[in-house]
Structure P
Amino acid sequence: MFLGAPGARAVDTVTLSISPPAPRVNDVVIVTATGTAESDGTLASYYAENDADCARTQEDQAVRPGIFGLPLRSTSGGAFFFENPFQPHKAATYRVCAYLYYAGDNAGARPPRAFASATIPVALPLPPDRDADGRPDAEDACPDQPAGTPTGCPQPAQDADVDGVPDARDRCPNLSAMTPTGCPAPLPPIVSIKRLRVRDAPFRLRAQCNQPCELSLRGRLGGLALAGPRMRSGLAPAVMTASLSRGDLERARRLLRRRPHLDGTVTVTARLADGSTQVSTRRFKVFR
């Protein structure tokens, strides 16, 4: 802010700037004075708490109660740039007054060649905030964990199955298991096969995992190959199909004309969420 004193020459100027513009108690405040002077002289600056205005002359300002002086600066003809630090120790509005005089001027009798003033609102210091999350320690339920939440604590990780493993790391987020993966200890799939007749082809069986899995099967019936599609399964039993090729199905029918049943085996492989596999093998019979 620049204010020209009465009678000041156009080349005599002073401008003040404050950094930071809104300091707090015990911050270091830099008062920067820039301007020009036609002749050698001095720039005298003062500050005071809650000072409503600046005195008309430098000497009048200097003798006021509660006035503090900033370092006196010497100017030579031309532009100048000065930085003066001070540290406010009280929350108040401070006023800074700067007076430019030539060498030989009577600083008590005449107004300055140039003059400027600025106000500085100084706020109370921020309360302690160890984790720097914007919530004071006195109001922060987690003062050492930064979190932009009303309590100052991080949002609890989502854990749908309440097993202590956050959903983001839980490979079985809907199945409670207090294991590193959040899945129960893997078990071989349970395979059940009802009594089968050759007319039931493709043959149906049930397979059940104790956690989400991908199932596949292979097998033999009377020396003939059985195969089935892969399928994904949750916790409910999955219905799988074991099929013979068309030609092998006709061969199985011919074999059953000479014997009461055909012996078979089926192997069900379960691939689990962690990439491991569990295998079950069942024997069965197919009747005429």
Structure Q
Amino acid sequence: MATSPQDYEQLLAPLENAPGLVRRPLSEQEIQALEREIGLPAPAGVRVWLAKVGLLQDVSTVDASDFELHEEPADAVQARRHILELLGQAGQDLFPFGHDGAGDEIAVRGDDLVFIDHERRTTQVHGSFRDWIVAVVEEAVARAAEEPDVEKFWCVQFSFEATSEQPIFDALKTISDVQVPGKQWLQKPTTPAGVKPAKLAFVFLGQGRLMSRSTYKGWSSPHYSFDYEEPVKTPAEKSIIRRLDALFSSRPELKYQLVDYGPLEWPPHDKGESPSDVPASDGKPWWKFW
């Protein structure tokens, strides 16, 4: 017997008593827009998940789920294209939901989680969506009870392939002034693979940041990146991350990509500085502190 939307809502109800968890539910209009882009109505369970939890969230973690969820509409749309490329007509009723990080997709068909093997181009039922929600919610609620007051931030890395750092700084200057106090790159040891990394300190919106540059003889241009974070409760209309993402995406010459680390607890700095502000951190991204 199929699980009803009301049943799924009951399964997710315990999240209402776990305020420390990150959830950014989608509106009905946003869900409908996503369905139109994907070209398929969302199964009942996925629809309730999107309405109660959303895409940007930390309810599901590796402690309770063996796959990662899509965190942006564009990711789900791309996954849908990938599924259809792999399976053709056989994938028409598969709604994209996540991935395993190795090229394989996770989709939902009715109440089933379906694993899509990208090498064999085959599918296999991965379990029930209902059971997955039960396990994820149980772990999330227990985790929230242990650390109810932990402040969380949306952490990303902006990544580019550009001729120099100047086009990136020029883009940033359309939002706010950019200062480069030292104006010199700090060279780091060359890696065993022959990649030459370097760091450059700069100030944007009053905060110190580190621009990373990597060069390699086989690349046509250097690779640049810098980390950014903001409280997960920042309204979408005030989000600097969303604003920068849209800005960089509009400039094809930057060959831009967003690396989304998702909602993370703030690293154990005494004053809550950005990693780029802490000399001992050497500008490490957040996930390297664990």
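Here are the numbers:
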read-out	value
With distance in nm of label points 7 Å out along Cα→Cβ at positions 157 and 205 derived as 2.0, matching label from P, Q	Q
At a computed 0.25 (FRET efficiency 1/(1 + (r/R0)^6) of positions 125 and 189 (r between Cβ atoms, R0 = 41 Å, to 0.05)), which of P, Q	Q
Test item: semi-axes √(5λ) of the Cα gyration tensor in Å calculated as 97, 20, 11, pick one of P, Q	P
Parent structure of the calculated result -8000, given that helix-only ellipticity at 222 nm (-39500 (n - 2.57) for each DSSP H run of 4 or more, over all residues; to 500) is the read-out and P, Q the choices	Q
Given 0.20 for FRET efficiency 1/(1 + (r/R0)^6) of positions 21 and 117 (r between Cβ atoms, R0 = 25 Å, to 0.05), calculated: source structure among P, Q	Q
Per distance in nm of label points 7 Å out along Cα→Cβ at positions 141 and 165, the highest-valued of structures P, Q	Q
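All of the numbers you see were taken from the coordinates with simple rules; none came from a lab. Being a predicted model, the structure only gives us computed values, none of them experimental. Cβ atoms are built from the backbone, for glycine too; each structure is taken alone.
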